[in-house]
Structures are given as structure tokens and as C-alpha cells.
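Structures given as C-alpha cells follow.
No lab work stands behind these numbers, since they all come straight from the coordinates. Being a predicted model, the structure only gives us computed values, none of them experimental. Cβ atoms are built from the backbone, for glycine too; each structure is taken alone.
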Structure P
Amino acid sequence: MSHAVLQRLLDRLADVTGMPVTKLSGQLRPPPKADMGDYALPCFEMAKAKGAPPPKFAQELAAQLAGDTTLSEYFEAPTAAGPFLNFRAKPGRLCAAILAEVIKAQGRYGCGNDGVGKTIVLDFSSPNIAKPFHVGHLMSTILGASLTRIYQALGYKTVGVNHLGDWGTQCGYQFQAWQKADPEEREKRLAAEGLDYLADLYVEINAPKKQVKQLEEALKKDPSPAERQRMEAELAEVKPIADEREVQARALFKKLEDGDPELKALWERFRGTTLEMLQKSYDRLGVKFDSDAGEAFYEPMLKPLIEELKAKGVLVESEGALVIPMSEPGSKKQKLPFIAVKSDGATKYETRDLAAAVYRKQNYNFVKNLYVVDVRQSEHFKNLFKAVERCGHPWAKDCHHVSYGIMKIKEGDSVLPMTTRGGRMIPLAELLDGMVGVVRKIVDEKNPDLSAEKKDTVAEAVGVGAVVFWIQARRRSSDIKFDWQQATNPDGDTGPYVQYTHARACSILRKSGIAVPQNADLTLLREPEEAAVAKALEGFPETLRQAASSFEPSVIATWLLETSRAFNAFHHNCQVIKAGSDELRDARLCLVDAVRGALAQGLGLLGVSAPEEM
């Protein structure tokens, strides 16, 4: 987004150099040090076209523009610095131009119509049914929701899909566990414990299978003869139980697939209970979806899809299975095929993912189809997109795996990979409640005069916001070590720091006792700290677009931290209410209000609330 000062510079440079404004806009950038100016233009390309050394060309262009009356209204005489030409706006001019754009945007600064008429599908969160929402789902949920808001701010239509894991042999295990439980007790415990009880049933019914896997892995590590004998005896005892339960689970799932009314009703009950419980977590995080079409939704589409692909020759038989070859013809390096139908005639979740991609293109005509799933699924999505391409769909290039690292929780001196004692996944509510409790104590100490109701509201906003911001404060490709204490530090690179800065801006506006002036002379903002705040605000439109193009909400988090630091330096060095004159006070109140609005907007894009008091 341009403004009057920048546009004047771009237009004049276009006149002098013959380069189009759009190209110049892409090349103009802030110099490495603030004392060098406000904008720097690299002269390499222009110098090459003229057959001149870039430093010499920069000097000649600086001399040509030195007395330019069109620029002198807004800029000092330009200076050459090696192959770069640096421009410094006259005091107050840049602040006035940037703030004018922020004020004019009325809460939508940096937003645009880039995506009008275009649709982006985002597949995120996607937990399994009959299991509680735990920390393992948090990163996908947070990142997917933020990307949704970012694209909406740029005018895209978005379709958020919660692709529930609600189909497959896992359903058979859940049915089996439910049927083994005492009818009266299971109803009582389901009412009291909800998804936690269903998860406990699932863990219990799967315990032999898990034990078999652990024993088989341990036997590969060459244990001592005595240990081997003990483990083999244990394996001989537990494996028949695991095998029998798997056979029963597959049989029950087959009955579900065949339309058994009793199992279908039980499946719908588990699914409905799951969605009801999940909604409480989603509401707390401020997350919304447009579709909860899970794996089961695509099951009726599989047979027609498979027949179509067989007719096209895309599917070939391999060892009794129907597969899409992944290896390039004539390639010496053979890759594992994409299995669409197993040798026993059953489909896999990969097949349902293929059907889902086709359905989404047909129904939403997306320009991008994003899967916000952790990095461990990279190979799956690489194969899925290749399979889509092999099926003859050129839009395979528009499918993207938005991967992210693993989240771990720091507890005392230990770092736990999302589990606590006994291998139990940490429920989201437990994490959020813990954070809210930590913040409530801080609020009690820092602001004892707040009412109990306001303290609770602030603790919820800041506690939940601390978690949400922490996840997005670093590149998504990085593994995240969540630290309870650091995440709530109001002086660190945290959500509470940005929230507190927003609350500080609100406090200044309240204490001023006057409405934000509408016609203040913004050219009075000439201090370096004021210019630093304005230039931080200037960078937001580009930051928003960078976040969208790179699927990276962290760039907005970084911008929020940098803008907060600039504002706090301004607050420390520049009086607002007692500015020395009413005119300067009014201009600075406009600056404070612009920061308040921009911080609230940026926090909102990340799903973090912006309290007015803390």
C-alpha cells in the first residue's frame, strides 16, 4: 500500500529513469541503518542498462535529483551510498502520510482486494472422533485459523475444512471397546467424562496391540538371552489377544460399511458427541469451520472414482492391489506406489484424501488447496499431490502441504513431547486453564484495583492469547518448546507483551479525556521515535501479503513485536498528554490511536484478543 510521500518518490523516479512504478516499488526498500534515510534504491539494473558502474550511476542520479522541485517538497536531497541511492523524507512528512493512510483505512489498514473472486480451501485441525482435543491438534488449529483470517483480509473467499478422522478400523476398535463395557457404567461415565472416557476405552482395547509393537521393537535390539526369552514368552501370550481384537475390529468396521443400523447409530452418536465437545475448544480459541466433512463423507465417492481411474488406465494391479505408480517411466530409482485399493479390497485413508481433493476442486474451484498438517506427513502429501497429477489434474500444483514442527511442553526441567505421565496426551483445556491460572496471579499482583470480573476476563484473554501467540511467534518449520513461564512474560517476545502495549495505548487515550482529533497537524510528528513508529506501521501491508504468500503467520507476530517495541520507545521518550502544545498533543494522540488500531488488527489476525486494560 502506497501513501502520498512514497507515491511522489515513485512517480518522479519513474519519470527520470524510465522504469515502471510497479518495478520501482518492488526494488525500493529501507536502508540497513535508519540514519542512512527512509528509502534506498539499488542501481545495479539501471546502471547495467546504461553501461555504467553502479556507484557512479548512483552519484549521477543523486546529482540529477538534488535540485528537483517535485521531490524537494517532501524529501531532502538524495545521497549516493555505493550502488544505492538513499532518500530521506523531510521531518514530519513521512509520519503524516503514513498515519493518514492508517486513519483512512478505519480498522482495515493493509487489507485489500487481492483475492476477490478467488477461493482458498484450508484443511486444518482434523482430530479423530471419540478422542478429546489435545495439544497435538493445537498447532494445526491455530495456524490454519490464522491463515484463514489472513486470506479473508486480502479479499479471498475461504473454506475451512475440519477433516475429521471418523472412518476406518479405528471405529471398529471403538465399537468393540464400547460393547465390552458394562452398559450402565458406560452411560454414566460418558455423561460424566465425555470424550476422556471414550479415549480411555480406546486405549484399553488397543493395549495388547501396542504391547506387541513394543515387544517386537525391543526384540530387534538384540537383548540378552534371558531378556529375549522373557519377551518372547510375553509376546506369545499377548499377540493372540491383539490379533483377535484386530480381527473383531475389522469385522465391526465392515458391518458399519455395510450399513448395519445399530453400528451406524453408535457411530453417529460418537461423532456428534465429539463435535459437541470439540466446539467448546474451538469457541475458546475463536476458531470457525465451514465444513466438518470427515473421511466418512467421501466414502460413497470412492467406488465411482476407482472405476473412473481404472477406465483411464491410471490404476494398475500390483500384487493384488490397485495402485498409482509413483516412479517415472524408465527411471532406475523405483518409488513405492500410491495404494488406492488394498489386496483385500479395502480402501485406505489415502484413497479418501484423493477423493476429497477432487471433490474440493469440483465444488469450490479453489486457487489453492492447503493442508495444515505436521511435518511427519510430508511424504504422504508429496505422494498424494503426485497421485492427483497422475490422475490428469493440472491443478495438483495448487495443492500445498503447509507443514510445521513438533510442539513440546516444558515441565520443570523436563521437555515432554505433548504427553504427561503414562503417555496421556495433554488435553487442550488443561493447558489453557493452566495458563489462565498463571496470568490470573500476575493480574492480581500488577493490577489489584481491577474488579474480580475484569481480572477473570483479562486472565482468559491473556492466558489463551499467550499460548496462541507463542505458537506463531516463530517460523512454523521450527519445533516449538512451550515454556509456561516465558510465554506469559509481559517483557519478553510474547503475546502478553503486545497485548500490554495495546492496553497502554488504550490507557493513554482514556487518560487524555478527549476524543481522538480528526484534523490534527500530523506533520508536527518530527521526533526520531515518532518516525520509527510510523515506519513500523508502513510495513504492515507488505507483511500481510508476505504472510499469505509464504503461509507464515509468524511474520505478523514479528511485526507486532517490532511495532510494540517502537511504540514503547516512543512512549518512554515522548510526552503525549503533556506534549507542550495542544497541537502536538493532538498529533501524538493520533499516532497512539493508529498504533492501538494496528495492534488490535494484527492480534486479531492471529486469533489473539486485544484487552483495553491489563
Structure Q
Amino acid sequence: MIALLGLAVLTPSALATIRYQISLAHPEQHIIYVSMQVETRENYGHITVALPAWDALYQIRDFAYRVRDIRATESARETKPLRMQKLDKQTWRISPSPNARIVNVTYSVEWDEPGPFSSQLNSHHAFFNLAQVLMYVPDRRGEDALASLTAVPDGWKTIAALPAGSTPNSFTASSYDALVDAPMEAGSFDEFEFESGGAHFRCAVDAHGYKKGVLENALKRITAYQLQLMGGPPFEEFTFIFHIGPYSETGVGGGMEHMNSTAIATSSLEAAISVAAHEFFHVWNVKRIRAQGLEPVDFTKEQYTRALWFAEGVTNTYQYFTLERTNLWSKEALLGDFAEQICELEARPASQWQSAEESSLDAWFEKYDFYNRPDRSIWYYNKGQILGMLLDIRIRDVTDNRKSLDDVFRLMNEKYARQHKFYDESAGIRLAVEEVAGASFQDFFEKYVEGTEPIAYDELLTAGGLLLRTEKQDSADYGFWPSRTLNGMVVAAVESGSAAQSAGVREGDVLVELNGEPFPRRFASWLGRQSPGQKINLRVRREGEEKQFTFALGAHSDRRCHVTEAPHPTAKQRRICEGMLHGTTD
């Protein structure tokens, strides 16, 4: 034993050169008070601070419009303000004196929006996507940071996927990017922990009456399967943050992936489990197996990539593979969802001219209702999920079921994630598939990823022992087009002459409730179970006021899709189908 005398031990919080205090003093006002302390450097001249223009969604949301009362002084105790010059909508330049050692920036932002893509402070809880709350120094994003929550209400706990600081309710990070990639939750949430696949998991659940045992069992299955699939955990600890209940879903429910955590908001436990299977696979696909176009992160403007069909859509594929392969779903549910995805894509006229890659590039248009119309765009989640299933079958076909899409992800994990490299937007995915399959996939990618040729479903599905059957049927029709936006589910367009139009539904109405329940996220599936002429009660929000309409569903000729196993498959078809369903190869 050696005694060290007179030497200070530097904790992570002591090393932080940029520190934040986030006050929760007035949750009922939804105002977050921030104090940011920046250590100066020699010959620094000016200090520039900025707030990101986007985060969580591929949408420019200009969080700086929420900033008010921004001031800067040379210490937390100093009252004399420093000169500040606003350079653009989200950037300020501060001019301290040459002798200043600390610049203290204070400001407030107001947030009370539920869901995993925004931030919220109210008397119930606090949830922060920190890039929407905390400013940064553009040329010092790589420095250690410390964030502390203050004035935390009595009885509230805090959680984030970050190392704890030296004081209660504080967290450290190796950089601004690491800090803002870990959402914070504060409140009286339930929590539990478990071990799975060699890693530790923490769960914070804000819900009423949920079945803890059901959720924990499902998460254990999901994490164990995906960790085994990908060769073990790339982290020591992972955090799930759940908001489950009607209060958490106003059309912006879903999940948001982060490096070592995820935030999920749904109206039901079943939906939360399904979303968890998607978000956990993002541990690899997106967060570590990452397209070059997404690096380095640029918080000031749009960041384009052609690969969202793979990053999000094929993650959808593995969401449902995981649920089926862990027996949380049946194979009938998997094939039924696949059929729905096919029908949804084929019902969108835009599929004839917008490719999967173009849909990925155009993700930044999704905040515009008009863009989401079926005659204007397809969705990279939707087509990407279909392409993921078809790629798996095709790889199995050309390799006699010796290889699969699973092997592609394992290869990309070794080649890119573990080497801290990023794949080329277009060629990188195709080359990985070809390396695994030992065959050219150029034709597949040119037709269906880069191009808009009609997908040869019969040929591709037959190889996997599957059949696609379509039928035309008179189906119920809302009389308007629902669309997902940041403000929730909205009416993108109203059909002229429809009962909905006669009742008073207008374009831009926010869809709140349908028959007394939250408007369904899978609105097409709900509609498919209804009959033309059936009366519905619709509640919408318009210009801050809620309105209710009662009218009959219309009718239109619709195409129904069914994917089933072939009744008399060959031995190879049977092996491929069973391999896809069970995640195995020969």
C-alpha cells in the first residue's frame, strides 16, 4: 500500500470544462432554467454558443425559437452582463474581458411536449432530449461536460445513461455529443433491473397499472436474442425509459434510439414491447453500424443520407424478426404484417417514381403534411422493411440457405462498428450483401433500392416458400388522408364530396380521438377492420379548440394482401422459410 499525500484525485466532474445546471424549480410553468459555465482558454478572444437546429427527428425544428432571457456574465455571481452578438437564428458570440476565467450563460426554454422526440417539464415528470435544452460551444464539442439537475421536486428520482457526477442528480459525459445522446427522465417512475447476454439493463417506467412481469420477460427475450445475434453487447449497461399510457401519446408516440439507451412512449404495454424490439436493434444499426452521411453530426442544418431505408426500414424487419423468433409474435402475425406493408407500398402512387434512396434523402420533408400524401411520397420505413425481408430470402436462396441477412449485419458490425468506420451510403450495403452471398446483387439494388421498378414479389417470395395473394374488396374509407407529423396525426387532405367534408373535417385538423380512443397509429389497419357506412365519432383539435364530428365511413375499392406459406414447398423452399422464421442457416 502506497500513501499519496498532497495529490488531488480528479473525478470526471472535476475534469469538466463545460458545466450545466438545469433547474426544475417551476414545473407547473413548463420553463426550464439553464446555467452554462464555460472555462475560457488562453488567447480565446470570443466564445460562441449555439443551440441545435435539429435533434431526434430528421426535421429542422429550430429549438432556439424557444430561448428567452439569454445573458452572459464572467461568473455566476457577477451581475454585469457581457456584450453578446447574435450571429444567426441559433448562434451567439460573447465577448468577455481578457482576464475572465469563466463565462456564465443563463437562459430559459419552455417545453411541455410528450413523446420521445421532444422534451417535457410539468408537475408529473421531466423528460429531456438535452440537445433541445442545452447550448454548446461549436469548436469545443469534444470536451468533458457535467450536467446537474437542481430544484428537483421531493420524491422524484432521476435517470440517464451517463456516469453519475459527484453530487446528487448530476451526470458526466466525455463530450457534448455523448451528453445529448442520453435523454434524462425525472419523476416518480417505477424502476427495475436485470442481466441479459452479459450486460446490465435498467428500466424506468412511467405508467399506471402496467404488468411489470410481462414487460421484464419480453425485454429479457428481446435483448438476449439480439445480443446473441450480434455477438455480444457493445456496452456494459443499457437504459430503457418507458412512458406508457394515453397521456403519453398524442400522435407522436414511438421510440427514439440512443447509443446506450432508448426512450419509448406508447399507449399500451403491447406496443411498448414491439417498439422496444425496434429500438434495441438500433444499438447496432444506426448507432454503431452507421452511414457516412450521418457523420460527423452537424447540428446546424439538414444532414442527408440515402440509407434510411436500411437504417430504419430494415430495423423494422428485425423488429418483427425478433418478435417472431422469440415467440412474442406468431409466424402468422409476422406474415400478416409483411402483407400489410406490401399493400401499403403498392397503394401509394408515389412508389412509381420515388425510390427507397430518394425517400431517405427526402426525410426532411416529412414535417410538411402535403409531402406525406400517397401521391407525393413513399415511406422509407415501409419499403425498407419489405426490402429487408426480400434480401434475407434472396441471400438464403443464392447460398442454399447457408447465409442470411443476419450474416450481413454481423459482417458490417465487424467491418464498420468495431473499427469505428462508416459505410458508404449506397455501395457499402450492397458490397456487404455481395461479400456474404458470394454473388452479385447489383440488379436487386438498381431495381428496388436506387430505382422504382415494380417489385417481383412472386419470384422473390417463391424462393422462400411463400405466396402473395391479392384481392380487390370494397373497404371503408375515412374520407380524408391521415398523416403523421410532429404535431401528431393530422388531416393531410379531405376528399371532395365525402361525408367527412360534409361533417366539417378540414385539412390541418389534429386527430385526437376516434370513437373515444386515441386516434390509432396504425390507422390503415384499424380502417381495414371496419365496414363502409359505419358511423364514427371523431375528435380533432383546430386552432387550440377541440371539435367533434359524427359521420359515416365512405367506401372505396381496395386491394387486400395475404402472404402465406406455400402448400407444397420444395425441400429448399421449406429450409429457407424455416430458416427465416427461426433465424437459422444450414
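Using the calculated result 89, 69, 52 for Cα extents along the principal axes in Å, pick out the matching structure from P, Q.
P
Looking just at distance in nm of label points 7 Å out along Cα→Cβ at positions 74 and 450, which of the labels P, Q belongs to the structure with the highest value?
Going through P, Q one by one, distance in nm of label points 7 Å out along Cα→Cβ at positions 74 and 450 peaks for structure Q.
One of P, Q was used to compute helix-only ellipticity at 222 nm (-39500 (n - 2.57) for each DSSP H run of 4 or more, over all residues; to 500), and the answer was -18500. Which one was it?
P
Taking relative contact order in percent (Cα under 8 Å, 6 or more apart) as the criterion, which structure among P, Q has the greatest value?
The maximum falls on structure P.
To which of P, Q does the computed value 3.1 (distance in nm of label points 7 Å out along Cα→Cβ at positions 194 and 482) belong?
Q
So FRET efficiency 1/(1 + (r/R0)^6) of positions 154 and 402 (r between Cβ atoms, R0 = 30 Å, to 0.05), computed for just one structure, reads 0.95; which one of P, Q is that?
Corresponding structure: P.
To which of P, Q does the computed value 42 (percent of Cα pairs over 32 Å apart, for residues 298-497 alone) belong?
Source structure: P.
State the single structure among P, Q that was used to calculate log10 I(q)/I(0) by the Debye sum over Cα atoms at q = 0.12 Å⁻¹, for residues 202-561 alone, giving -1.23.
P
One of P, Q was used to calculate FRET efficiency 1/(1 + (r/R0)^6) of positions 330 and 354 (r between Cβ atoms, R0 = 35 Å, to 0.05), giving 0.90; which?
It was calculated from structure P.
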